[in-house]
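Read through the structures below before going on.
Taken together, the values in this text are just the output of simple stated rules run on the coordinates, not laboratory data. Remember, it's a predicted structure, so these values are computed and weren't measured experimentally. Cβ atoms are built from the backbone, for glycine too; each structure is taken alone.
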Structure I
Amino acid sequence: MKHDRHSWFLAILALALLFFPYHSATAQSCGDFQQVTTPNPGTTGNALVDVAASNDGTAWAVGSRSGPTTLPMILYFDGSEWMEFPVPAEVEGIAFSSAGSSPDGDVWLTGTRPYSVYERELFFLRARDGAIDRIDLILSAGAALDLSATSSSDVWALTSTNGIVHFDGSDWTLSSAPLPFLTLNYPEGIHAAGPDDVWIVGYGGDQRGEYRGYVQHWDGSAWTSIPTPFDGQQPIFFRDIDGCAPDDLWIVGYINWSQHLSLHWDGSAWSQQDGPPSDAPLSQVAVLAPDDAWATSYSLIAGFVFYQWDGTAWHQRTSPDIPGAATTAWRGLAKIDACDVWAVGSYHADDTHHTLAARLSASTVLAASENLPAARLVGNYPNPFNPVTAIAFVVERTQQVSVSVYDLAGRQVATVADRIFDPGIHSVTWTGQDRTGRAVPSGTYMVRMATGDRVETGKMSLVR
């Protein structure tokens, strides 16, 4: 009976590919992210947490490096390569948290340093023309989290206590948005669509163990809560917000720690959108145009992909292949122009964390026919399953293909296949066992298909 079901799955798959062939005219028009070499000054660990790009082709990234102690780190991209930039003496001991840029070219780097039991020092470093030309300090109860700007004289920052810090071109002022919940409040992202059009997203709850997403909006006079399709549901996590116009905003996050979530604002209401095919939880979003938005995954699984919105749907895109990486963590996105986006984070290899940067550039644009992937993951059936499932994929040319299973913590559970496959539709079977032959418990697992130049992932549910 299992053999008949397997054959039926492949037959339906073949018919689907015959009548609805894969094409990449829009979703694949920008090529893929390519890793760009970055310095690693720390002896035991290095990590980037955010990146900001200027309109002159330069970019700035912030993070930390570790050895005997953990120190702040600034990297600068001069248009051709990344280099370490000296951290000003005034901000030694800072923990960098975010970076952002204004449309007219200013870049701001933000971070926090302990000050007293009740207050922290928030630092704002402005970068212009390849140099840091201004450093501002204010005291706040919360740590700096995120930053957004509409111009050099309209910069907004969010703190961990739902505090709002605003720069008017000369001074920073501190205020606050109302706390949406009684007990737990975790603000995550801020986006300024205009001086009187600012958004905050986050999550929290009125009691421990309760996590509900929230959205707040500033209209120039007051902060108000804006309803979403997820009101009253939990656990819901809103992680980031970005947009390209007042009527074109995106929120990304996840449901129950493992399922993607994406919401779109059309100027009047938030609506839920179908997410990426792999159903991966999302943590960052960058919106360049109504038909061009990018998101990164929350998972640490090495090779996890990027996702692109092409105006009609989210598409899974390829992540750079990082040789030797056991885990990767993409932490920040910075948009520049069409087909030009920076992503930064870190990866773990050889018992050390390394800085990680990748760029999607206009110079990598390929025609749709040229960008057809040589292999692609189709999915698994049945799903949910107990305990056997068939994993299907398509190979366009003879090549080595590896199919593996990971848990949501990024640990490899099993290798299902790792050999050369000829062109055609293929299916391999996972029996719900780990590498030692032991049955794994019920839960959500990730299937990862990797070739020499491509990685794709999908979600599977084992229900015993």
Structure II
Amino acid sequence: MPFETVLNFVTGIIYPALLVLFFFGLTIFIHELGHFLVAKRRGMKIERFSVGFGPKIWGYKKDGIDYRVSWFPFGGYVALPQMSPMETIEGETESKADDLPSVSPSSKFLVAISGPLMNILLAAILAAVLWVVGMPTNLAVVGWVDSGSPEELAGVRPGDRIVKVNDQKVKTWGQFMEVVAFSREPTVRVTVQRNGAEQEFLLETKVNEQFGVKMLEHLWPRGHPFAQRVLVGSPAERAGLLVGDQFVSIEGIPIYSSDQLRELISKRPDQPTEVQVLRGGEMQTLTVVPELNTDEKVGRMGVELGDHMEIAQPGPTPTEQFADILVSMGRMVTGLAHSKETGVSAKSMSGPVGILGIWWYAIASGGWRQGLHIAVLLNINLAIINLLPIPVLDGGHIVFAALEAIRRKPLSARLVHAASVTFAVLLITFMLYVTYFDIQRFTFGRLKTMPKPDTKESVPATEPVTHP
């Protein structure tokens, strides 16, 4: 196997996967560590510290505590018999709550809230790192508009900077897509900035079948496409194109996006084509003769495309990052609350499989900084979701502790156990439901995304790499 192939596999597949596992494991570990440290400080009985659920993969015992890593990596737990009984989910414990000293409601409250607080602390630390080293930013600038599309006919042009959607300000392409997705109307008012002046367009959205959300499927963000891989024996290799070359122009036409590049190359089968690239800080001019792809009837030069994202240095402050994430969560909640108008439903959400897939691709396409940003997002989401007043979640434990303090006596163990098991079953069922739709978005291990034009050179930077 060629060294380059092995290197591409390691850097493009293994490295992002390992980073995802590290950050995901760290997120779970930190959450459970918060519960563990406070429980120990409050003198509570700790039987087990587990990252993951189900049977044990590996572990050891120390000071009477069973430390383990378990098979199902969708969370973790600290087995505390003096809290609410959770044997159905966490497994049998050696000590029974009735045989142990009672614990005050304040201790239960502190133990329950410590997990989410640790996630917020971790998010703040990671956000501070992004603030210092910079964060990948995909500005809301149109890089390509599909020829003959409603958006092009309405007057949207490459280079337009999108500043507002339905009077909501947007800075990044992600924010733009988010506001469109959660719009309550089938049309959206998009305000762009062009040559210092603002123009407004009324554009009709289309519901994407795979994601179940509204999109403007004919607009593509501006990018900086580069050769992520040059196929052996391809026209690109014969012309001297190298991995890492950034495309600057095709036949004198400046390149602003992967889709634009594919469109231009597709129209030039068997024609000598001048391709200008940036290599090591210097301009290089190559002549490529794209070959006709007999299946798609378009020209291709045999390149897998990546996309360099701009790094904003310094990055947004931790406060700004937190604010953006909270606004995004608010839009999601509003979208779900008005599901009939927005079309957003539970199947539009992502479970563990979808989150890990998106996380892996974010690192593969945008580097470790992009992965770090998702880690910040996940930790804040996890903290807030865990504080919901639902039995089995930390918020449920807080509610139980508050009721116990008000009543001045412990709640019925049978009632607490029944409520916890019931909501655990409902939560697991919900996770399986959204995971089913996550799996539908994967084809042979690759994440499905919105339909692309027929004139592909290779995958765009917003998708995992596939062979042309």
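Just a few scattered comments:
- When helix-only ellipticity at 222 nm (-39500 (n - 2.57) for each DSSP H run of 4 or more, over all residues; to 500) is computed across structures I, II, the figure -13500 traces back to II.
- With respect to relative contact order in percent (Cα under 8 Å, 6 or more apart), the largest value across structures I, II is given by II.
- Entry that produces 5.0 once distance in nm of label points 7 Å out along Cα→Cβ at positions 81 and 425 is calculated, selected from I, II: I
- Structures compared: I, II; top value of distance in nm of label points 7 Å out along Cα→Cβ at positions 137 and 417, i.e. the largest, recorded for I.
- With Rg and Dmax of the Cα atoms in Å, for residues 193-432 alone derived as 25.5, 84, matching label from I, II: II
- Given 25 for percent of Cα pairs over 43 Å apart, calculated: source structure among I, II: II
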